[in-house]
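Novice: Input: structures, listed below.
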Structure P
Amino acid sequence: MKDEPTLGVVIVDDEAPARLLLREYLAGEPDCRLVAECANGFEAVRAVHELKPDLLLLDIQMPKLDGFEVLDVLGGEAPAVVFVTAHDEHALRAFEVHAVDYLLKPVSPERFSEAMARARERRRRSEAAPIRQLAAAARPPGARLERVVVRDGARVHVIPIDKLDYAEAQDDYVRLVAQGAKHLKQQTLGELEAALDSRRFVRIHRSYLLNIERLARIELYAKDSRIAILHDGTKLPLSRAGYARVQELL
């Protein structure tokens, strides 16, 4: 008797021909089942949240929400990943270290089968996907975030860096404040700081990271104590080290 499929797979690619090819290849893998096809990153986040697949066949270059941002949003909920890409040599080095596998377009049936074999082996070993390390390693040297993606259930908020006012540490989360809206993201303040442009965002306190363009003035609060006042009137604590960093930027 033929075994039931055991590996639930979601295909994510904004190009219909690419999805069709992967679907045809997947049909030839007897112990796999296609649980969803997604034409963009937003659909992918929703599919993972609702269907809990074992594996993502994930395109990287997609409009609105790219493959790295999908994983950033999913965080610990992300399943194992096989990337599908047309280029990006730096990213490929990261895939070799952190991802199950990567497939270069055009994908051959032989390479697809090899990638699926690796996915099965990883599942047998019950290895977790190091999602945050992968996304960080794949970022080109010197590149900084241009937007932050935040998940709220099955919804995804995209915050352009220009709109971000400040971030506040909340244990293993950061609270992002952008034009009056507040979002909670599972990430440390240190991780966010490392991904942002240090010429624009400054650590003014162990718990606060400030967009320097939002700073209106600095006032004495008590003896040897200062506060940062933003253009909208928000008051944030300013440590001695933070004050020195602000002075360097002004």
Structure Q
Amino acid sequence: MQGFQLDARLEMPDTPVENWAVIAHCFGGSKDVLATSRVSKRLAEKGFGVLRFDFMGLGDSEGHFANSTFSSNIEDILSACQYLDINFQPPTLLFGHSLGGALVLEAAARLPKIQAVATLNAPSDPGHVTHLFADQVDTIQDQGAAFFDLAGKTLQIKKSFLTDLTTHNLLHTVRKLEKKILVFHSRHDGIVPISHGESLFREAQGAKAFWTLDNSDHMLNRQEDAYFIADILHFWVKAT
């Protein structure tokens, strides 16, 4: 991606790999957030080879977060899939948490070998992410950039990020996406309301499923919830 090195972790099972997957973390997070790491490790226990990675400028990946956009994040996912394709086997499953869920849906439209896509607490409109720095949007528009705090980190957003968001119509993409889609969403998600997951599910035209998470939060902080999701993913991929 733009000549930058992305840092990644490859989780491998002790048995022969049944399926390959790429996992995309939440906005401003990393491959090591609990939702991403726990689902990855559990899937590996179930026979998956799983690649989780840091988007440009986050975690241990090179580059500057301020120069990233929704489109550049999609390119990062494509690069991760290309790595597996060249060095192992092409992935058949994409899984994304929060904005990562929106990203994997867009990326899947460009990856013919992807058979299934799963999202966790994902927005149906990428622009929903701007509520995390809503008090800085006017500054970004007027001055071209601004800093904001997210989960103890100070990040910079540029106007190019906002402009790029307006070029993506996720529901249109989902409507045209000829992949199996599995939507997970917490009933008590206070960051991305469950109505977003319902919209994604409603627009999907092919094989699809919706799982409501009754006791989890947006970040999926409980280990049992992450294991539940991984177990459902394993069953769903094998069954379909």
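Since every read-out is calculated from the coordinates, none of them should be taken as a lab result. Everything quoted here is computed from the prediction, not taken from an experiment. Cβ atoms are built from the backbone, for glycine too; each structure is taken alone.
Novice: Compute percent of Cα pairs over 21 Å apart, for residues 59-154 alone for each of P, Q and report the one that scores greatest.
Specialist: Across P, Q, percent of Cα pairs over 21 Å apart, for residues 59-154 alone peaks for Q.
Novice: Supply the structure label, taken from P, Q, corresponding to relative contact order in percent (Cα under 8 Å, 6 or more apart) with the calculated value 19.
Specialist: So the calculation was done on Q.
Novice: Please compute FRET efficiency 1/(1 + (r/R0)^6) of positions 187 and 219 (r between Cβ atoms, R0 = 30 Å, to 0.05) for structures P, Q and give me the label with the greatest value.
Specialist: Greatest value across P, Q: structure Q.
Novice: Once mean projected area of the Cα convex hull in nm² is calculated for all of P, Q, which comes out largest?
Specialist: P
Novice: Tell me which of P, Q gives 50 when you compute percent of Cα pairs over 17 Å apart, for residues 115-178 alone.
Specialist: It was calculated from structure Q.
Novice: For distance in nm of label points 7 Å out along Cα→Cβ at positions 99 and 171, which structure out of P, Q has the highest calculated value?
Specialist: P
Novice: With distance in nm of label points 7 Å out along Cα→Cβ at positions 75 and 147 as the yardstick, tell me which of P, Q scores highest.
Specialist: Q
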